[in-house]
Structure I
Amino acid sequence: MAVDVTDATFETEVMVRSHQVPVIVDLWAPWCGPCKTLGPILEKATDATMGQVVLAKVNVDENPQISQAFQVQSIPAVFIMKDGKVLDSFVGAQPEHVVLQIVQSLLPDPTAQKIQELLAAGDENSLRDALVLAPHQEDVVCALAEYLVRHGGAQEALQLLPRLPETERVRGVAAAARLALNPVDDFDATLARLLDQVKVDEVARQEFLDILQTMGPHDPRTGKYRKLLTARLY
């Protein structure tokens, strides 16, 4: 897929679009011989991706702002954009097999695509299928664990989480799972009761921390109870 891009449309056609698919920016001019060789090769290679890689063609004579932005000194100059940033670049005509290799490297990983589709579906079977494909990916493991917590499978969720490094999200899911197994109706009353036990009772200390994790950093009570916990422990 190829689009003609101007100074006025660059933001939309290249910067914004590159957050959706890779965009190859081809800076060329009508008088440039190597440009006439490279251009059709780029078009053929990107057309074959059926929109998964986009070719943005920029006539440098008519769009000097884009040339200046890329600090172009010689053409053809090609820049590969992804997520609003330059991923790679080259200058001068390249053989067709090289261009094809570059374009192919930009295509999405089929497995990663499948995982994203399964995560988007969000039902239990889809999430379990995603886990088979990516048993140690945080998004996958946490998505399934969160689903299990919501649907009565907190114990299984806790069995899944140790396969991941401890991160803020993992701690949050683990806390939610433990609280699902031991529900708390009144956070304040429970925290006040647990304060007398946290120094000598590891289970009580974990429950105290789980409640704070569940309340989150934006709850004004969290800071207050963290200070009280520190005072009791030290």
Structure II
Amino acid sequence: MSLKKQMNEYKIKYPYPRRRLIRRALKSAISLAASVITDYHIEGQENLPKQGPLLIVGNHFHFLDSIGPIHCTDYLLEFINDTIMPNAPASLKFLPSLWGTLKILQGTANLEAMRASEAVLAQGGVLAIFPEGHVHRLPLGKPLPGASFLALRSGVPILPIGTYSEDEWDLFGSLTRKKRRARIVTRIGKPFGLLAAGGLDKIPGREEVKAAGWEIMSRIADLLPAHARGVYGMPLQGPESADN
């Protein structure tokens, strides 16, 4: 099958935007919850492009920081989401399926999700991905190749978003013990890229992917507190530092 025909089939299978009603309803519910139980601050909304194609990248220190791109933008987002979600409460694991995320399984090729992602971007869509691939403690760590691969093959602008909690996402503990709402901050950076001209026939090399990953993570780090940046906040560092 030709690459063009394959892309057309994925555009039909994953039209952008999808699931409009349910995603609008979930976004409204998330925004309501954020305003009621958190003290949520948004910075940099003037940096939001009016339309796609756009690849949103962000940190993933807590399963709840995925609300950042949803709450702080008006895009009808597509998400790439870990199938297993080991750090999410069992009671909330239904939400990605309800949203209709593009699911990946760590350690596999994930060709369906990657082709679907490329089709979304080819339709002028907005796709959000967490380059590290999983929830982890601070600071930022090494990215998986997925975000870099997409950025290099698609040749679309990239929008970094950093989301963190000054109270370590202890939403109800802040209400009961501190007698205040948990403080959440989302910072939206300026779009950057294109990292490459893009093309379905492009197979990025290892060093190219590594360099793109460093650039992406560095842009996210710029939006986070110094203690959360890891090697990306240190002077005179480069892509090799993320391997250590």
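Some points to look at:
- With relative contact order in percent (Cα under 8 Å, 6 or more apart) derived as 26, matching label from I, II: II
- Which of I, II leads on percent of Cα pairs over 24 Å apart, largest value: I
- Entry that produces -16500 once helix-only ellipticity at 222 nm (-39500 (n - 2.57) for each DSSP H run of 4 or more, over all residues; to 500) is calculated, selected from I, II: I
- Structure with the greatest value (metric FRET efficiency 1/(1 + (r/R0)^6) of positions 115 and 155 (r between Cβ atoms, R0 = 30 Å, to 0.05), set I, II): II
Read-outs throughout are calculated quantities, based only on the coordinates presented, and are distinct from any laboratory measurement. Being a predicted model, the structure only gives us computed values, none of them experimental. Cβ atoms are built from the backbone, for glycine too; each structure is taken alone.
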